[in-house]
Structure P
Amino acid sequence: MKKKETAKLKILLREKVLPGDPKAVREILISNKYFFDFEIAVAEELIEERLARGPASGYHFFFAEIENRVVGYTCYGPIPCTQKSFDLYWIAVSEELRRQGFGRVLLSETEKAIRKLGGERVYIETSSRPDYEPTWRFYELSGYRLASRLDDFYAPGDAKLTWEKNLAASARA
């Protein structure tokens, strides 16, 4: 576990997945009001898969806690059939704590962990819906670039945007 200070709040970061994490993540995602019920169910399934299979699941996590309450998390893992590429499947912070630096801390620690696992590139997929604009800015400010756009992927008028960061190049910069 790692302690970090953000916005004058002490957060504890942990990688170990606990039985109460699916419910905590559900609450975080519901608070954001961006996610559909079926997306929230997928987020919970990934945590349950990790609980059931451990590291063999291929899913890794960071959970940010304040006073024993999960307030944010990331889920990431190696992309099958690639050598050094990772997906960042989820990054979310409770709505009431957004824009206070928790996302930056979570993303930074996730990138460090990916490097330790031999990863050099990180990919993040997200929606093109206008309510995601703050998320796109967050990725850009974190050194990610828009790598692809697949129109009408999620629904008519809702493209899949893929953001990419070369960790090897950013480490040299």
Structure Q
Amino acid sequence: MAKVLIVTGSVRPNSVNGKIVELVRGAVEAQPGAEAQVADLGEINLPFYNGATPPSVDDFEAGNEAARNWSELVKAADAVVLVSPEYNHGLSGIQKNAIDWLYHEWTDKPTLFVAYGWYAGEHSLAQLQEISTVIKWKALESSVGLKFTQDIDLDGNVLDENVSQLLAESMTKLVTAASPESV
């Protein structure tokens, strides 16, 4: 069974992020041999990264319980989906902070990006791809960008029937990448 961790990207009340996360969860759970778990960054409540050393050093240990719990969630996952809003042409601060708290946990982890916004999340996707050059997760090329008023409405409801198919195809690739046979 492939364990897919879906990471929220917004903690704003009534954020569209929750609806997109649920779309992703449904697409993951429709995959044979896959189970979804949501990592709600609002509930995890990580402090701003403030370590004396970077997480990339071999003996790094997170100094607080929230960061240790976050580390364990990512370690236990076979794959990760980052659901990312685009704020001011970029990744949300809370999601970037969560990424920054870890390093070794990301190594070789199949990772898919689902971004959304007025520009179909293209700037968030570009930043996540740039981060991929340092964080050695296995970023799938089948990232999904959803555009307001074209693919989804401002409340996160699907407008384009192809969105479900696109998510299904991306999740198939992610679950395949997470399976032991693909290693």
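No lab work stands behind these numbers, since they all come straight from the coordinates. These figures come from a predicted structure and were not determined experimentally. Cβ atoms are built from the backbone, for glycine too; each structure is taken alone.
Ranked by relative contact order in percent (Cα under 8 Å, 6 or more apart), which of P, Q sits at the highest value? Could the numbers behind the result be given before it?
Values: P: 17; Q: 24.
Going through P, Q one by one, relative contact order in percent (Cα under 8 Å, 6 or more apart) peaks for structure Q.
If you rank structures P, Q by mean count of other Cβ atoms within 10 Å over residues 72-79, which sits at the top with the largest value? Before the final figure, lay out the partial values.
Details: P: 22.4; Q: 17.5.
For this comparison of mean count of other Cβ atoms within 10 Å over residues 72-79, the top structure is P.
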By the measure mean count of other Cβ atoms within 10 Å over residues 16-23, tell me the structure among P, Q with the highest figure.
Q
Cα Rg over 2.2 N^0.38 Å, for residues 32-127 alone gets 1.12 when computed on, of labels P, Q, structure Q
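For FRET efficiency 1/(1 + (r/R0)^6) of positions 80 and 112 (r between Cβ atoms, R0 = 25 Å, to 0.05), which structure out of P, Q has the highest calculated value?
Numbers: P: 0.65; Q: 1.00.
Top value of FRET efficiency 1/(1 + (r/R0)^6) of positions 80 and 112 (r between Cβ atoms, R0 = 25 Å, to 0.05), among P, Q, belongs to structure Q.
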